[in-house]
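Participant: These notes open a run of structures that come right after.
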Structure P
């Protein structure tokens, strides 16, 4: 195939980010408002420091009492081990990663762990659509054996 599809060609560059010092309830409001199930947490220099997911937020209920939820920051609940890939990663490798993990999205960062974007399973569906459209325009003839 003459085209090499890379993450940077399909990654989302406009999405919700959170700061570690942000009130976790404000972060939950933003997740709900944007219809997102997680958000990348970055420091002031845009270094990836964590992810806050719906599951992380559920610990507020599990650890709280019936009448009084604890006050807390995003950093108190976020997952700090973040799986990141580089923008130049081949999308076929990314598809394998999605099949092998339970991720819905993968964070894209540069070699200094500065956030560059994210790629989702839905983005890969767009790639499949593009590949199919390209194949329809230029069908290859199978060799006769």
Structure Q
């Protein structure tokens, strides 16, 4: 397994090819693999900073970070956290969340980080200090729960 190269870019700095590859990966996992019809292009990518993991020129992992007010009025959001199926057993998801959290600490040190976690990943996100908030809910027919990591500094 090659080492993963990480880049963090605002939407405006993504090339058209990078955007295509990023959306392809998210569609492969969230729509096809999870058998879930939903509107992947929701307009929020335009305001997002994207954390992207590359193996060569292949995008194998990504997340998007949204500032306060884009998804939640009282916190920063990390969303669309995705790892290519072939890379999931190699710690790439952990690296992706570490890079995403490092960016949040750097850019939003006084803000809470809020995520909408698929329920089966609660334990994964708890390792990063997220705690469950509220009751479970269905998002696109998949059980989710809001999780929060309180002020980072």
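Participant: On mean count of other Cβ atoms within 10 Å over residues 53-60, which of the structures labelled P, Q is highest?
Facilitator: The structure with the largest value is Q.
Participant: Work out which structure the value -6500 belongs to, where helix-only ellipticity at 222 nm (-39500 (n - 2.57) for each DSSP H run of 4 or more, over all residues; to 500) was derived from one of P, Q.
Facilitator: Attributed to the structure labelled Q.
Participant: Computing relative contact order in percent (Cα under 8 Å, 6 or more apart) for each of P, Q, which one ends up highest? Please list the in-between numbers first.
Facilitator: Numbers: P: 28; Q: 19.
Structure P gives the largest value of relative contact order in percent (Cα under 8 Å, 6 or more apart) among P, Q.
Participant: Quick check for you: by distance in nm of label points 7 Å out along Cα→Cβ at positions 5 and 37, which of P, Q is greatest?
Facilitator: Q
Participant: When Cα Rg over 2.2 N^0.38 Å is calculated for each of the structures P, Q, which structure yields the highest value?
Facilitator: Going through P, Q one by one, Cα Rg over 2.2 N^0.38 Å peaks for structure P.
Laboratory data are not the source of any read-out in this text; all were calculated from the coordinates shown. Computed from a predicted structure; not experimentally measured. Cβ atoms are built from the backbone, for glycine too; each structure is taken alone.
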